[in-house]
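Asker: Each structure below is given as structure tokens.
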Structure I
Amino acid sequence: MTDPSNVGRHRAAVRALLEGWSSGDEPKMRKVLHPDAVWIAAQSAAEAGFPTPLVGAEAIASTIARAGGAYEYLNLEIESIIVEDDQAAALLTLSGKRKSGALYRNSYLFFLGFSDGLIARIHEATDTAYIFKLKAQEAR
């Protein structure tokens, strides 16, 4: 049976990670990430040169914050966070404006695992090909 106190803590950790990601707040992300956390992005991200997996809270927070630097602004819409035991799933949409002027809107689905009350595993299932196509167009 799922411990209700873990559900609240895990949901809050997922929300803090996502808010830190959308705002570029590295300390907020590091606070909820296990030191040895692993972020696995979609295969299309790896094929486009994005380092995956990202290993360690520092690497995850700094890489994600740097990626956010390409935007004038990002809006985070969390549609759902589901927690069970030491696992969570989050469905969200990020939308915003890139510094190039291009508008961005993409849906994300994350499956997260916890260890010692911190996020230890993040598996991203999203349309990463979309953002890399957008970045390639901006580079022209």
Structure II
Amino acid sequence: MHGVDAAGKIIIRKKLRRSELKAFFEKLPPCLVGMEACGTAHYWGRELSSLGHHVRLMPAAYVKYVKRGKNDEDEAEAIYEAVTRPTMRFVPVKSAEQQSILMLHRTRDLFVRQRTMLVNSLRGAARRVWFDCTTRYLAYP
């Protein structure tokens, strides 16, 4: 957690567990919250938006870690710097329905890829068997 005031002075710098996150933000007045768009960011975006906070999600590739070493405090500071950039592109927070539809599409794509892999494997095995049978047959008239 990396919190700053309007002047840019650091006022909060602490680690929070997932179980402590919602209670912490319930106590805060509405503010700007920046997060990397990861697996549960859309869930937390919806939760924090319902508390009145303004949530901005950023793709992880757009958040640059300027300092050496990668730790939670430096990542939080890099996210703060990224969320205040005027040229930053943000990801809209997806609803639960949107995430469900995306999950269905990804699952279907997975099934199609697995089916293609299976058919290609069977085709290759059949060719080896056919080729071996024909070469043996032709080799021994």
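Rule-based calculations on the coordinates, nothing more; no lab input. Computed from a prediction, not measured in an experiment: that's the story for all the values here. Cβ atoms are built from the backbone, for glycine too; each structure is taken alone.
Asker: The value -18500 for helix-only ellipticity at 222 nm (-39500 (n - 2.57) for each DSSP H run of 4 or more, over all residues; to 500) was derived from one model only; which of I, II is it?
Answerer: Clearly, the read-out refers to II.
Asker: One of I, II was used to calculate percent of Cα pairs over 24 Å apart, giving 51; which?
Answerer: Numbers: I: 26; II: 51.
Answer by label: II.
Asker: Once relative contact order in percent (Cα under 8 Å, 6 or more apart) is calculated for every structure in I, II, which label goes with the largest value?
Answerer: Working: I: 26; II: 19.
Once relative contact order in percent (Cα under 8 Å, 6 or more apart) is tallied for I, II, the winner is I.
Asker: Matching task: 19, 24, 23, 26, 8 is the computed value of P(r) over Cα pairs in 10 Å bins from 0, in percent, for residues 63-118 alone. Pick the structure from I, II. Please list the in-between numbers first.
Answerer: Numbers: I: 21, 40, 28, 10, 0; II: 19, 24, 23, 26, 8.
Comparing all candidates, it corresponds to II.
Asker: Continuing with the same structure: Identify the structure, out of I, II, from whose coordinates Cα extents along the principal axes in Å, for residues 31-102 alone was calculated to give 39, 26, 23.
Answerer: Values: I: 42, 28, 25; II: 39, 26, 23.
Clearly, the read-out refers to II.
Asker: Taking mean count of other Cβ atoms within 10 Å over residues 87-94 as the criterion, which structure among I, II has the greatest value? All intermediate terms of the calculation are to be shown ahead of the outcome.
Answerer: Values: I: 17.5; II: 13.5.
Biggest value here belongs to I.
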